[in-house]
Structure P
Amino acid sequence: MTILIIDDTPMTIYALSRILIPLYTVKVAKDGDMGLKLATENDIDLILSDIYMPSVSGFDVLEKLKTNERTKDIPVILISGTEEPEDKERGFSLGAIDFIKKPFNEKEVLQKIKRAGRASEEC
């Protein structure tokens with residue numbers, strides 16, 4: 001399984017990579033534009049995207065992914081430092097399958113990824 005991490009915070013990228021690299025193939029984008037490019041040019045099985053990034057937000061990324069024929073079926077888990085109900089509502093309405101709150105717990109991250117992998121296999 002190939003996972004794309006889209007986040008503008010180096011520490012978040014490092015922490016997620018440390019958890020995921022022993023188990024999955026990981027690609028990294030440091031902003032939304034790069035994430036969209038990598039998602040359309042590679043076979044990605046799951047995307048973990050920060051919500052609040054400069055220029056192109058995680059919501060923008062999600063919207064663009066879902067309107068692109070090549071990327072519309074890639075499951076997306078949004079990452080945020082807040083737990084605003086409006087953010088969750090908006091994310092789900094745009095097609096996110098789950099949320100991870102920063103700071104995250106390694107076991108929770110892995111459980112959500114496993115759940116997302118099973119869900120995508122059912123599609």
Structure Q
Amino acid sequence: MSDRARLAARLALTVALLAFVVGGVITAPPPAEDRAASIGAQIRCPVCTGESIAASPNQLARDMMGLVRELIAQGYTDEQVIETVIAGYDDAQRLAPRFSPATAALWAVPAVVLVAGVVIGLGRRRQVEP
């Protein structure tokens with residue numbers, strides 16, 4: 001391969017990479033919208049079962065997303081936005097609840113039941129074996 005061909009190949013590769021990067025930057029959503037979508041995905045829609053306000057087509061959820069965007073524009077942190085949006089509701093509006101003694105119990109109970117089931121199963125197995 002001649003030097004001229006290598007130079008042309010490098011130039012073509014550089015232009016292709018530049019086009020890829022510029023295209024990605026142009027078509028990427030604005031960071032504030034990414035942040036709003038991320039926050040909205042953490043808040044449960046008060047109307048729809050098990051759906052976030054970011055994914056819900058409900059008018060109330062869209063209004064809540066508007067509030068999220070507004071609070072982001074005002075400079076609120078993610079946690080402040082979530083607290084403000086769910087202020088009229090209980091902590092159950094969080095799709096990922098905060099760690100507390102109540103949520104610890106929710107995680108511990110299945111583990112305790114599993115361990116108890118294994119212990120009971122092994123105990124019965126020993127009783128059955130001659």
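We did not get these values from a lab; they are worked out from the coordinates using the rules stated. Keep in mind it's a predicted model, so treat the numbers as computed, not measured. Cβ atoms are built from the backbone, for glycine too; each structure is taken alone.
I have 1.2 for distance in nm of label points 7 Å out along Cα→Cβ at positions 10 and 34, calculated from one of the structures P, Q. Which structure is it? Checking each candidate, the match is P.
Among candidates P, Q, the computation of relative contact order in percent (Cα under 8 Å, 6 or more apart) that gave 22 used structure P.
For which of P, Q does mean count of other Cβ atoms within 10 Å over residues 18-25, calculated from the coordinates, equal 9.6? If you can, show how the numbers build up before the last one.
Numbers: P: 13.9; Q: 9.6.
Answer by label: Q.
In terms of distance in nm of label points 7 Å out along Cα→Cβ at positions 26 and 74, the structure with the greatest value among P, Q is Q. For which of P, Q does distance in nm of label points 7 Å out along Cα→Cβ at positions 66 and 114, calculated from the coordinates, equal 4.5? Here the read-out was taken from Q. If helix-only ellipticity at 222 nm (-39500 (n - 2.57) for each DSSP H run of 4 or more, over all residues; to 500) comes out at -22000 when worked out from the coordinates, which of P, Q was used? Value -22000 for helix-only ellipticity at 222 nm (-39500 (n - 2.57) for each DSSP H run of 4 or more, over all residues; to 500) corresponds to Q out of P, Q.
Sorting P, Q by mean projected area of the Cα convex hull in nm² from high to low puts Q first, with the largest value. Once mean count of other Cβ atoms within 10 Å over residues 42-49 is calculated for all of P, Q, which comes out largest? Biggest value here belongs to P.
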